[in-house]
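Down below are the structures I want you to see.
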Structure I
Amino acid sequence: MNPRSNDEQELQKTLMQLESERRRMEALSKQGQAVEAAMMEVNATIQAIESLKDVKEGTEMLVPMGANTFVKATLKDRENILVGIGAGASVEKTRADAVKSLESRREQLNKSMGALHKMSAELAGRIEGLNDVAETMINKSKQQ
């Protein structure tokens with residue numbers, strides 16, 4: 001078998017691994033962005049719930065409907081909050097318990113972000129190693 005052919009096959013294999021790892025890194029980055037957006041939403045929700053203690057019942061408010069659209073509503077109960085628990089279900093909680101639930105959710109998101117950062121760092125190391133291997137192989141083939 002031709003040694004040059006083996007070298008070319010190894011280079012091809014290394015470049016394919018490199019491309020695969022880069023795609024994985026891009027996917028991790030997108031996951032990180034989604035987790036970051038969820039954390040921002042949780043933080044904003046906690047602030048909104050905590051600000052309710054300064055609002056009197058009967059106060060007219062604008063309630064976001066999505067897509068920068070709002071509806072006018074009157075605050076009837078500032079002590080009890082409906083909190084989503086998944087699958088479209090919600091439970092009623094006191095303002096303090098709602099904040100605790102959201103803080104717990106924020107902690108889970110922080111753990112997820114930490115795991116994503118760890119995986120990204122490991123993947124970056126593998127990508128760097130593959131880059132080095134590919135460069136070495138390319139330089140070797142140029143010398144032949």
Structure II
Amino acid sequence: MTMKKGKCLCGYIVFEVQANPIYMVNCFCRDCQIVSGSQFYGAYGVTLNSGIKNLSNEPSSYKVISDSGRENTRKFCPKCGSRVWAEIPDLNLASVSGFALEDRSHFKPTINYHIKQAPKWCLIDKKMTSYEEQEVLATDQSD
């Protein structure tokens with residue numbers, strides 16, 4: 001496994017992904033739409049306890065309760081506001097922004113998630129596995 005660095009827009013928050021991804025998804029849930037400002041959020045999922053390491057300043061946090069009832073703590077830069085990852089302790093997951101990684105060539109989503117909440121105008125890649133609603137994703141998508 002090659003370590004993958006990422007950062008926020010201004011570079012104040014720098015982190016390293018230290019594990020192979022458990023999943024790489026495009027999440028179309030309403031929360032992810034709001035956080036990303038787009039029709040989906042590109043999530044690069046790794047284990048929380050060993051998959052991500054902060055290399056710089058402390059990110060700000062904001063806790064939400066997802067539709068599943070799980071706590072989701074969003075980590076973002078206090079200077080530029082970029083969301084860099086989220087922590088889901090109940091699942092031992094860190095959902096890293098796939099587009100915050102410096103080398104995005106290995107971010108290759110294979111799953112569309114929560115497509116029931118996608119905007120009606122949104123084009124969804126039918127070649128990818130799709131889930132209409134909440135599912136637990138547990139597939140290893142190592143590079």
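When Cα Rg over 2.2 N^0.38 Å is computed for each of I, II, the one that comes out at 0.98 is II.
Comparing relative contact order in percent (Cα under 8 Å, 6 or more apart) across structures I, II, which is largest?
The maximum falls on structure I.
Once distance in nm of label points 7 Å out along Cα→Cβ at positions 7 and 103 is calculated for all of I, II, which comes out largest?
On the way: I: 6.3; II: 1.6.
Going through I, II one by one, distance in nm of label points 7 Å out along Cα→Cβ at positions 7 and 103 peaks for structure I.
Quick one: helix-only ellipticity at 222 nm (-39500 (n - 2.57) for each DSSP H run of 4 or more, over all residues; to 500) came out at -1000 when computed from one of I, II, so which one is it? It must be structure II, since only it matches.
Among I, II, considering only FRET efficiency 1/(1 + (r/R0)^6) of positions 15 and 79 (r between Cβ atoms, R0 = 41 Å, to 0.05), which has the greatest calculated value? Looking at the calculated values, the largest one is II. Given 12.6 as the derived value for mean count of other Cβ atoms within 10 Å over residues 23-30, which of the supplied structures I, II does it correspond to? This figure was derived from I. Structures compared: I, II; top value of distance in nm of label points 7 Å out along Cα→Cβ at positions 55 and 87, i.e. the largest, recorded for I.
Coordinate-derived values only; no laboratory data. Please read all numbers here as calculations on a predicted model, not as lab measurements. Cβ atoms are built from the backbone, for glycine too; each structure is taken alone.
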